[in-house]
Structure 1
Amino acid sequence: MARYAMVIDTKRCVGCHACVITCYMENNVPEGFTRDWIVEVVEGEFPDLRSEIRTERCNHCENPPCVFVCPCGASYKDKDTGIVLVHHDKCSGCKACIAACPYDARFINPIGYADKCTFCDHRVKLGKTTACAQTCPTSAINFGNLDDPASKLHKLMNGRIVKTMKPEAGTGPNIFYLL
């Protein structure tokens with residue numbers, strides 16, 4: 001099994017929204033909803049301020065609470081890729097997965113099922129990268145197999161400060177941010 005992940009370089013992200021727009025087009029995301037989004041955080045006190053721009057989405061967790069709480073078996077972790085997905089035809093739209101996700105990464109598609117980032121699973125199965133990583137003009141978004149020690153992801157993280165969102169949640173997120 002592979003362990004697909006993203007490494008996002010916050011020093012490269014300029015908040016252009018190319019990833020968000022590409023995701024809309026690639027995945028037919030309904031108007032008014034989003035599978036990924038841009039966040040800008042400013043920390044510190046003037047004049048010692050630090051600004052971080054980053055793209056966020058489903059963290060495709062090692063221990064996904066959304067999967068554990070799903071009463072229908074619709075939310076699942078793909079056994080070959082480790083990608084967290086939703087069987088649309090099994091989903092009742094009960095929103096248990098939305099309540100369980102500490103990253104606010106899910107929404108109910110107007111058709112009636114839980115929806116979220118899929119790491120472009122349809123592209124990964126063809127040996128391609130995610131649409132957002134392919135389109136990012138600054139190469140801030142990087143996607144690959146974290147289980148491959150020779151992967152670009154390991155090279156990017158080597159020597160950099162790496163963080164995940166809400167590590168205290170114990171989910172084991174597979175989105176890593178380079179500071």
Structure 2
Amino acid sequence: MARERKYAMIIDTKRCVGCSACVYACKSENDVPEGFCRDWIVQRVEGTFPNLKMLNRSERCQHCEDAPCVTNCPTGASYYPGDGTVQIKRDLCTGCKACMAACPYDARYIHPKGYADKCSFCQHRLKDGLKPACVTVCPTKTLHLVDLNSNDGEAEKLMEGRTVTQDKVHAGTKPKLFWLA
């Protein structure tokens with residue numbers, strides 16, 4: 001029996017320059033309408049003057065293991081396909097926004113065609129053995145899609161000796177985005 005994949009994204013904040021190439025690649029690859037996005041760049045300033053530090057973070061759906069969007073979707077449109085991601089079956093989505101209200105990461109929007117949309121880790125590309133568009137286009141190699149169930153050690157190598165953070169772990173969602181500082 002084949003091992004189930006468990007995709008996650010590791011984002012190296014020391015490499016990110018905030019260029020938004022990932023955002024534009026996603027928009028193009030996934031035909032995201034004007035005024036919406038599936039991923040975005042956040043700039044955070046930390047510290048107190050004169051010791052300030054700016055951090056660029058590429059953000060998107062956290063593809064949680066215990067995703068409230070899945071639990072709260074009344075139609076089953078939000079679901080786990082078995083590869084560690086959270087996906088949306090557009091034909092089942094009524095656009096009721098229950099998933100949006102449940103998501104602690106504000107990672108979803110209602111597409112003008114009436115369904116919820118969000119980052120899918122470019123699942124259509126993964127099925128073809130390709131990396132997500134954002135990972136492929138990143139000029140500084142900031143984004144890394146990894147399989148946490150793989151024996152290749154890639155995730156461990158990327159995180160070794162680094163400070164690793166996740167967003168809103170207190171929410172109990174078990175997010176699968178990891179930021180390296």
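No value in this document is a laboratory result; all are computed from the given coordinates. What you see is a predicted model, and the numbers here were worked out from it, not measured in a lab. Cβ atoms are built from the backbone, for glycine too; each structure is taken alone.
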Structures 1, 2, by mean projected area of the Cα convex hull in nm²: label with the highest value: 2
Please state which of the structures 1, 2 yields 0.6 when distance in nm of label points 7 Å out along Cα→Cβ at positions 64 and 104 is computed from it. 2
Computed 23, 13, 8 for semi-axes √(5λ) of the Cα gyration tensor in Å, for residues 88-135 alone - originating structure among 1, 2: 2
With FRET efficiency 1/(1 + (r/R0)^6) of positions 16 and 48 (r between Cβ atoms, R0 = 25 Å, to 0.05) computed for every candidate in 1, 2, 0.65 is reproduced by structure 2
Computing mean count of other Cβ atoms within 10 Å over residues 24-31 for each of 1, 2, the value 16.4 comes from structure 2
